[in-house]
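Below: a set of structures, written as structure tokens.
Every number in this text was worked out from the coordinates using simple rules, so none of it is lab data. Note that the structure is predicted; figures quoted are calculated from it, not measured. Cβ atoms are built from the backbone, for glycine too; each structure is taken alone.
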Structure 1
């Protein structure tokens, strides 16, 4: 069994690589330039938007961990079928629990539909927001101990990327074919509570500034294209998706409890100094 991991330089893809290496399962990491990889993981140099750049690397691959929203997906999947790939595990989104017309849900939905139509076995992972999104506060922490938080009253059961990685590896080994797995963390925390946990991990007296809806609207629209800003504001400001409810999918699939934000913060404390 050999798996190809797309998005290998990112939070989720990198977590899948770690989970593969920890379990001694061989893999190939799709990357654009040389970087250090875990033991047992071989580099594949290519561009996910250009399937012709890594078509030869599909030889001998049995499963693919696939990110959503990239160009020429039908071509990539056709290449995979010809190469004998059996299974695709898609990193999808919790946004598909709501309206499918918003900008975020639309590209995840399109990816899921393309994989369904390709004739491959599949598992779709729909995780909550990542604990690693906490890194968006680094620039603020470089300037001081106050963190401006959006949607301060909305608790979210954020998920550790390694839990996504562990679930993905189980699915790539042939489990949960044809299933949509909704993934959450172990507890729902407001952004204010998340800041307090980060403060303890990094040993700083952080305080959270609760942004108003108007301030949040302005910040979102200044930082991303309007359709995506509208989608995020709808998700958490209007409650069109539910990232508060906690489920047991991670522990059911992996056999271990979902990792806590305290664990993530302690593992990554050095990134905030």
Structure 2
């Protein structure tokens, strides 16, 4: 039985402290290729046990060779302990994921429904941008995936899409994965959603930022959680291939690097009754 299944069915209930319900959420940053999957597999179980984690969310959009995610790899990450997988601009790089995501209806709680893509993609795009679930304690939660527009592929306004989604989401605990390039856009979204969601965590740049904090309204924020993958690289790709692109301007096939794998993640504590975050902590574990 994997961690997510155990937490759904067998985990002992954590007692309430008055009206306060302690909930711990672990978000694992962009898993890049097989080195990323290996380092997450190596560390995730003991991190979950050490920190008594309730909810696990993993960004999986680079998990297949650095570009996209396959159904088999999604299943592998669920087996490791993920409750929900988020993605981003590389979500369709492996075309077989489309059929996987379309294999279940919107109301399903099966694994294929628990991998989500940015909610602000145009209407009619395969899959869904938000997932709402319930832990065995009865604790409801939601995970929202958004994509930025600055320096990114065309998509709808993530700010207004967030407004529309939050009118529909019933859970108090809401984690937002903002997959975006521009620091300013991520910081702006943190302030925009402060007090309305539990956390706004950035992904996509593969560089861990040291600005984790809890905003005044009770929203945990970090500009980028960072990459879970090979750090002897240029954001996951073999250094020589990227350098050749910069030095010559000529196109070439990028390949995932392999050395110095590290798992980058962020741990959040919040009040499950209100959704307000009380702490946020960066984690990075190497081989």
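Per-structure values
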quantity: Comparison of 1, 2 - label where mean count of other Cβ atoms within 10 Å over residues 55-62 is highest; calculated: 2
quantity: Structure responsible for 2.1, with distance in nm of label points 7 Å out along Cα→Cβ at positions 207 and 223 calculated and labels 1, 2 on offer; calculated: 1
quantity: Read-out distance in nm of label points 7 Å out along Cα→Cβ at positions 127 and 191, computed value 2.1, structure in 1, 2; calculated: 1
quantity: Origin of the derived value -11500 (helix-only ellipticity at 222 nm (-39500 (n - 2.57) for each DSSP H run of 4 or more, over all residues; to 500); candidates 1, 2); calculated: 1
quantity: Which of 1, 2 yields 63, 39, 39 [Cα extents along the principal axes in Å, calculated]; calculated: 2
quantity: Comparison of 1, 2 by mean count of other Cβ atoms within 10 Å over residues 39-46 - largest value held by; calculated: 2
quantity: Comparison of 1, 2 by Kirkwood radius over Cα pairs in Å, for residues 87-134 alone - largest value held by; calculated: 1
